[in-house]
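Asker: Each in structure tokens, the structures are laid out below.
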Structure P
Amino acid sequence: MALTPTGSGRLQVLQAVEDGWAAFCRAPWAFLLFEVLAGAILLPFLALVGLGAGRLGEVPELLGVHPTGAWLALIVGLIGYVIVLLWALVGLTRAAWLALGGHKPAFADFVRWDPAAALRLLGSALLLAIVVAVVGAAASLLGLGLGRINQALGAIPVLLVGIFYLWLAITQKFLVQVSLLGSEQPLDTLRSGFSVVNPSWGMVLWLAVVEAVLQMIAALFSYGGLLVVWPVLICISTAAYRQLFGADDRTGLLS
């Protein structure tokens, strides 16, 4: 069942940016230290993925070689990467929620592992990926069929699916927050995005543009700027989520 919002239902972008920055400033060193820790843990798994994928690409298929080690490195790397990424997103969102509520998050709030929350987020992400894949495949088949009739007609599904993807990306802008704080089921998470975000779709699009500009500005300062901006963006998105969906922890993420 989709969420019934308890917030104002209206998004004030500049207020969300201000609130998000204030939340980050309540514990900036804790946010940055946790981000560095998560990144350091992610690196070995990324190296395994690169090593495994590279090794598989180098093996000549005609030689009948079975690179078991390469497959193992690739699989272990992917699984480890996903688990650490989920852990980092849960920790950062929990800390952002606490900071937006006026509390100073402790480092223990960042690092605490919550398997139920991680599984909710993983399920929602997988469901969204399935929707994207199914729509993309359907559009490709339709475009191929129309292209055989007329080349111009073949471009119509591509244009329509591009518009759909933009709409979907904005409606699911708060997928992380809804999964962790608002809904127990992945399908309800997607439905909540449709029902709550749609009335403020234009303002949420504006929020996404503002966040993209902040990322570009941070990129000018190389890795140091990006290191700071990522937790700030999570705080900003979580502040915007509170405006639209309300400040209730419906899943017990903080308990």
Structure Q
Amino acid sequence: MTIDEKIFEEPEGEYWVDAKLSRARRIALEKFAKEKLGVKFSHIETLDIALTHKSYANEFEPLIKYNERLEFLGDAVLGLATATYLFKHFTHLKEGELTKTRSGIVRQSTLTRIAKEINLGNLLLLGPTEINSKRGRDSNLEDAMEAVIGAIYYDKGWEVARDYVFRQFKDEFERVKVTGIPKDYKSKLQEVIQHKPPLKLTYAELGANGPDHDRTFEAAALIDGKIYGRGVGRSKKAAEQEAARKALQKMGEIN
């Protein structure tokens, strides 16, 4: 089995087929790749898979290919590209500081914002359950953004994918140069609450979705029992950080 075959090897119990692209879909994908990504795909079908959610694929029999595996690949590529940039341009940072800085850049809010800026949602194929789920919209955009990065890497290789990440995340890298290591939102929120007694801060897990190897968690930051912010993340801690950030925004403590 070649590496190409391995990437799209069918999970046990599933049978995949390639989706048949309409002329309109192909033209839209090629335009998006050129104008929004700055990448010319050798196989535009790979980008189509990156923009196909499992809920949409489930509408077909047999199942068409969807983006979860490309998302896995893109997550790794994004992490490596970001680490490479920070290693080269932030030579004063120690290992722990590099890790915190990378986490502050590669987070759901950033991926979701970029996805919205490039209008990725206009081409994302979702099934009826996901179309009607406002709670999952940002999570789906984040996942699709990672899948797109995975698609670029798979189709064009490391250098093109690396340069795309450098280009797309340029503003985030510049922001870190000015503001320094991203703040711990939970600690910041705790500091705010401590200056406003007798307010009490707690966190609550609202739920978890996905298979054990790819869970998505949702958490809430509560002040005196009232929800001030909701967050979604790949871990409980990440979800709580996002919830704390939303709470700080609501309180006017950050933009």
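Asker: If mean count of other Cβ atoms within 10 Å over residues 96-103 is calculated from each of P, Q, which structure is the one that comes out at 16.0?
Answerer: Numbers: P: 20.0; Q: 16.0.
Computed on structure Q.
Asker: Also, I was wondering about something else. For structures P, Q, which has the highest computed value of distance in nm of label points 7 Å out along Cα→Cβ at positions 40 and 120? Could the numbers behind the result be given before it?
Answerer: Working: P: 3.0; Q: 2.4.
Top value of distance in nm of label points 7 Å out along Cα→Cβ at positions 40 and 120 goes to structure P.
Asker: Looking at structures P, Q, which one was helix-only ellipticity at 222 nm (-39500 (n - 2.57) for each DSSP H run of 4 or more, over all residues; to 500) calculated from, given that it came out as -25500?
Answerer: Values: P: -25500; Q: -16500.
It was calculated from structure P.
Asker: Tell me which of P, Q gives 20.7, 64 when you compute Rg and Dmax of the Cα atoms in Å. Mind dumping the intermediate values first?
Answerer: Working: P: 20.7, 64; Q: 19.5, 63.
Attributed to the structure labelled P.
Asker: Quick check for you: by relative contact order in percent (Cα under 8 Å, 6 or more apart), which of P, Q is greatest?
Answerer: Values: P: 36; Q: 16.
Going through P, Q one by one, relative contact order in percent (Cα under 8 Å, 6 or more apart) peaks for structure P.
Asker: Can you say which of P, Q returns 16.8 when Kirkwood radius over Cα pairs in Å, for residues 88-215 alone is computed? Write out the running numbers ahead of the final one.
Answerer: Details: P: 16.8; Q: 17.5.
Only structure P yields this read-out.
Asker: Give the label, chosen from P, Q, of the structure having the highest value of distance in nm of label points 7 Å out along Cα→Cβ at positions 48 and 224.
Answerer: Q
Read-outs throughout are calculated quantities, based only on the coordinates presented, and are distinct from any laboratory measurement. Owing to the predicted nature of the structure, the values given are computational and were not obtained by experimental measurement. Cβ atoms are built from the backbone, for glycine too; each structure is taken alone.
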